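These notes open a run of structures that come right after.
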Structure 1
Amino acid sequence: MLKALVLDYGGVLTDPGEDNPAEPPLLTALRKAKQHGLKTALLSNADGWWQPPTTLTSLLDVAVVSGEVGLAKPDVDIYLLTATKLGVEPAECVFVDDLAVNVRGAAEAGMVGVHHRSTRSTLEELEILLAIALRD
């Protein structure tokens, strides 16, 4: 059973979507996942100076930033570290990234990987995997 949603920042959480919504669709999905009791994490290959926007802090249980932890996607260890920080097994996490190589890294670590190509297809896939509605 999936218990956690792990999202990349640039290209995923920042994707404005196809339908010009009020906020990026994956941000809405993150909020809805949190409301449904899922654990949530941001996993970014940003440098150590970068911090997630404060608008995200209340929606995230964990933020793992490469520059702070000395690991980077697609290294299996960064996904394992994220799962550990969330207090779940890798197999209980679904990870979303716009780069296929990073999704493969997550799968090698035991996570369910979703390759983000469009907000619509990603949301459809996540709603099936998590069995919850993630759109307004």
Structure 2
Amino acid sequence: MGIRSIIHKMTAPSHYGESPSGPVKLILIINNGLKMGKGKIAVQAGHASVQATLKAGEKNPLALQAWLSSGLKKVCLKGDDADHLLALEKQAKEAGLLTSKIHDAGHTQIPSGSLTVLAIGPCQDELLEKITGTLKLL
């Protein structure tokens, strides 16, 4: 399957999932307890963005389409540690939101299996605000 086919499959309108009624964004919560370097954070956030996009294409293509057509807004926030990210993931899942977790392979700065990023969405801003509204920007 070529890249155009993959992109088309992800972005083609679909008739399932929930269509957002307001602004849409993707939240990336970085595990600040790991003290990753800027480059490591950027790579891990990239992994999370791709995984969240693919998951949304499969599970909620209408939300993905809204996000793609509105500029792909992403916000990076600080999480305290892995336990904090897992607690936020639980809240997001209970609210019916898509989540994606990224665990590091351990080739560079941090131990293998470390939870580096939690992505929530893409979905409506107001739904994300209820879960992540108190977190600080990275």
Structure 3
Amino acid sequence: MRGLGERGFTMLEVLITVTLLGIIASFAVPRFANATSLANTAKVQSDLAALDAAIAMYEIEKGEEPKEIDDLSAYVMDLGKLKPPKGTCQLKDGETVVVDDTSYSIKIIGTFPNQQTRAVCEEHTAGEFGK
């Protein structure tokens, strides 16, 4: 019991408040993690689309495929700073990929005469990322 002139919260009030905050946090944390994954996915898609456009421009101007990602430096501003985000990304097939790569790479996809040179992240092209 509170004496006259004493202020403060009872133990029951504190327990109820902490419990309510825990319940609210249990809803918020998974939503935040999903938002981070969607942001990572959007960045990877955007970066790979820009690199694919640079590959096409390189092939038109040079008449050959680029051998490595650094060959695209004349077509992508600040290519050295273009790096995939760390964390999870979502693929269109519902799978989640953990991105550990420190840079994007170039891969030849398909067989002659239908082969294409594409930018990849964790061996996936831009079209494979998304929800």
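Structures compared: 1, 2, 3; top value of distance in nm of label points 7 Å out along Cα→Cβ at positions 27 and 67, i.e. the largest, recorded for 3. So if we calculate mean projected area of the Cα convex hull in nm² for every structure here (1, 2, 3), which label has the highest result? Largest one: structure 3. When relative contact order in percent (Cα under 8 Å, 6 or more apart) is calculated for each of 1, 2, 3, the greatest value falls to 2. Kindly point out which one of 1, 2, 3 the value 0.7 was derived from, the read-out being distance in nm of label points 7 Å out along Cα→Cβ at positions 99 and 115. This value belongs to structure 2.
None of the figures in this text is laboratory data; all of them are computed from the coordinates on show. For clarity, every value in this text was computed on a predicted model and none was experimentally measured. Cβ atoms are built from the backbone, for glycine too; each structure is taken alone.
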